[in-house]
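**Q** Presented below are the structures under discussion, each in the form of structure tokens.
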Structure 1
Amino acid sequence: MMCPKTIELIKEITLRNKHYIYRDGDNFRAVSVKKQGVEYVNIIPSENIQILNQLCQDKTVTKDKATIFFGANCDNLDLPYTYGHKLKYYVQDMLLILVAIGKATINKKGRGYLYHVSK
């Protein structure tokens, strides 16, 4: 008999919109909710989080810079997006997952955010 997998809320993070980070078995689920109530969901494998963590380790990055690092090193991954603004939001969700699991911190700078990924 298979046990049902549990989805556990790890952290709620508020940027301009609310972001909810869940652990979903071996994956993470990032849910962003706009002020109008529209939800966007990305299911992200742990492997992708580990890769981004290694690429950005001991660096302070924006989501744009992290997208460049990740995009240049993700040819062999099965990603829902490989370029454009949707990839940026996917990488932002991965950065928020790193914040939620304690491997990164986030600070507001101007209209954007800086993420410091620890060693």
Structure 2
Amino acid sequence: METRTPRMVDEAGVRFGLTAGAEIGSLVLTGAAGLGRTAAGAALVLTTALVGRRLGQAALTALAVIAWAFFTGFVENRYGVLTFADGDVVRLGLFVTATLVTACLVPRAAVRGAPAD
């Protein structure tokens, strides 16, 4: 009988941190490439959904809010300033909805080693 040692990236807290780090990497890459706000937002949603899709819905929602905060603070505004104007609140809803829908569209079996649902 073979005992399987869990991988570190299978831990929810580690996966959460890796996803947040990937969000920052996504912003850095889109900024370095000179892509616009729409592309940066789309890249953030995709990064959050794809890297964090093995987490639960609550954790993925929290990561979508973090992605929105990064976007609002560093793409929409400057120097990490968060605002809650009407457009920002709408964007928050879009980030959360788009992230959750995108994560649901990608089957978990597509992740190497993940059990199929």
Structure 3
Amino acid sequence: MESPDYLRTLAEIVRIHDRQPPPEYWELPMAGWEFLQTFPYLFGLDVILMDEGDKDFAAVVRSAVTDEHPYCHERAAAYATEAQRALVLFPGPDALAERLSWATRIRLQELVATVNDHMQQEHS
């Protein structure tokens, strides 16, 4: 390939890529270590849910938060923050279900609501 042809082809490829919008966060692959760094508390909640599998989801979240009471604000804030972040970064109905089977959009919203209820009842 001649130099002018090569440069023309390269310029066309650059223009094509420049026209495409950058991918959304949920379209990018996430390695296991990235997931653990981004959502450590949700991953930890997954372990609690496995141990308490026969209980209602909201009851498990409530007990995970209240077991730390009166120092529950750190854990509660971490759960709510990570759940909200997951809802924003992974907006589909499955949310994080690819990594955590329970972490659908509905369950993440339920987690946030349960934490908010606890904080309003016990700390306001």
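No value in this document is a laboratory result; all are computed from the given coordinates. The shown structure was predicted, so the numbers you read here are calculated from the model rather than taken from an experiment. Cβ atoms are built from the backbone, for glycine too; each structure is taken alone.
**Q** Could you tell me which structure in 1, 2, 3 was used to calculate percent of Cα pairs over 25 Å apart as 18?
**A** Working through the options, I get structure 1.
**Q** Which structure, out of 1, 2, 3, was distance in nm of label points 7 Å out along Cα→Cβ at positions 6 and 102 derived from, given a value of 5.7?
**A** Traced to structure 3.
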